[in-house]
Structure P
Amino acid sequence: MLVALKEMSQIGYVPILDLRPAEMVALEELPEKDKGLMCPLFKLRPWLGSIELDNSVAKIKEVYGSRPCFLMLCDERVGETRRKVHDDLDRLRSSTNGFSAWCDFIEAQGNKQFIPSLQLSDPNQFDLQAERLVALSRGLVVVIELDLLPFLSTIVSRASRLTNQGTDVLFLLDFGRQEARFLQEKNLIIDSIKIISEIAPNAAISFSASSFPDLFTTIVSRHIFERQLFNQIRAEIYGRLIYSDRGSARAERQAGGGGIPAARIDYATGDDWFFFRDSASTPDRGRAYSEQAQHLIRSPYWDGRLHLWGTQMIERTAYGDPLAITSPNRSTAVRINIHLHQQLFYGDSSGLTDTEEPWID
């Protein structure tokens, strides 16, 4: 029997988070209670312009403390200025000797809070890697992206054999960028969950995606499709199904260019995002954000009982505070902060409004 860093049954939410400023600020500013109830899956990548990978690990600890969390490697990115940190990440991706560099990294003294992901790029090195990571008794996450779904049974069978039928293992089906058509994947996801449950009955299961939109000129709201689909599937399937999404961030990084985006403040509820956007291209950016914040607070969607860093930032923006929301990056952090809390306490109205800690600037 494994003794994991965190009991899968105690995890309320698994947001997939990239190491980018808005996502890290949003997580850092959550109530401490929230951080203890969720278990993020961090995608390890360079922190800003850092040369050393140690700075990425240090950022996770700064934001999330020493709490257990899942860790996987980010996708290889083309076009970034090449630095030493990219060479380090390439080394961790190497499958040599059962992904020995990755296992060494996970075993390092300063990385003991991480519940590691299994790398799936080399089937011949699967068992050797899995045996070594299982021996750490921290638990595992197996992230299966769309291109690997045809091999789901094989991956789950091999992992199940090495982990007492999936004990302390989270299988996470990652669907990446999705639109409304994600709702049409219901049968595929149910079939996949059944396969995992039959082969690894002790495992926990998640599926994840990002349906946050790219364009806002013609929309004022959007359903959170991943939450809709989760609710539908959970009503049909019983088992250890844990909600996951991209924390209302996009699955892919947007390309630059196109000028300064219109001032926009987004507000997340449990089921929807609402967008308050300056359509008049107000030249005074501070005033533009302030006006959108005022529109939001006067709207029927605003919940004045919700006391979070994100809601406080919106209120300060409405009052014209120049240190509140003045840029797209800060607006994104606010949206993600509120979204994380909303999804963690989805369907729990008392938990949603009981943030325990007073907000402190």
Structure Q
Amino acid sequence: MPAPKTFRSEMMPVNARRMRFHWSLPSSGVADQRRGARFRNEINQFADLDRQRDFCVRADELGLDSVLLPIGFQRADPTVLATVFGLATKRINLMPASRPAVISPTHFVQQVNAVSAFTNGRIEINVVSGQGSDELRYYGDFSTHDERYQRTDEFWTICHALWRREFPVNFEGKFIHVEGARINQPFVSPDRDRPYIYIGGSSDQARQLAIKHADCLLRVVEPPEQLKPKIEPALAAGIEVGIISNLIAGPTHDDALDAGRMLAQNAGERGKAAVAEWRSKTSESVGFNAIYQLAEERSSWLTPYLWTGLVPYMGPMAISLIGDPGEIVESIFEYRRIGVTQFMFQARPDLPTLEFFGANILPKIRQREEQEPAAAVDSIGEKR
């Protein structure tokens, strides 16, 4: 079977494309400021589905590009939510997370194509090979870290063949075997024949997988000088790179810092205990371990705007871009200069931060984008 060709959304250098901004839906509690500081088995996944829908609607109105629908035993099924929230919105993309080990590729493509038919193609996919073995065993997946990446490679090879409609699809790998696979319903979209694909991860395996199968590599945020050499191979291969970050923003720098400190105080020792438990179950995650190490070995300020102060209380995904609107804009353009074109945010509290971002930060970014077209960047990240 031939290697899949990835979908390129624009015929221009990836680092010169319009920046895209996404939000990770707080699907374990829109109103919960202590999200991340709670034990996972305490979370009611159906407690605020109406608020989650309204959050997607508001993100649509504010001009966000997509909403990530995370996956996990404590959350509602993201593909179901993509259908429901897609019907409630008009323009925004829904991005359900997917774990290849818990579903067959043929069934998965059927699901995605069905959502595309209801939403006119407004579905993107976030591929997660798995953060740790403990939870994956809930679903019957007993593979190792490296085996999960091998399975993901096989899974997406089959998915791409199905979207290219190379019927019948026959594939026999180490983990997945399909014979004569075909699907009647194609992907429905005005401008493409498959969804835009994000692969998340900070390991070498994740990067190679993204280069082979995806349109964008998503990594947890790090200082730009530390991140730049890690993303150069992906940029050189012609795919985009995005960063995932918590966002703490306020009218002034001090307001933002006070908000961050209050979050840490509210999480307290119970938050630290919840993080310690989760860390023990996600010890195989290269990206998460790197963030823990940064938080433990360096000052909580990695740059003037990148803060690890919440990591001990809310986990690695709480590493934060922090500051006033001007500082946040400047930090985003600093990442843009090394080739990052996509940004995935989360926040606590989410809705007020989303509103502040949409009203006070995103318009400034779009205005500056028009004034400062991205220069081409060569393989070592220098303007030419």
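No value in this document is a laboratory result; all are computed from the given coordinates. Because the structure is a prediction, the values reported are computed rather than measured. Cβ atoms are built from the backbone, for glycine too; each structure is taken alone.
A few notes on this one:
- Label whose coordinates, when distance in nm of label points 7 Å out along Cα→Cβ at positions 22 and 222 is calculated, return 2.0 (choices P, Q): Q
- Relative contact order in percent (Cα under 8 Å, 6 or more apart) - highest-scoring structure of P, Q: Q
- Structure (P, Q) behind the derived value 21.1 of mean count of other Cβ atoms within 10 Å over residues 118-125: Q
- For the set P, Q, ranking by distance in nm of label points 7 Å out along Cα→Cβ at positions 198 and 246 places P highest.
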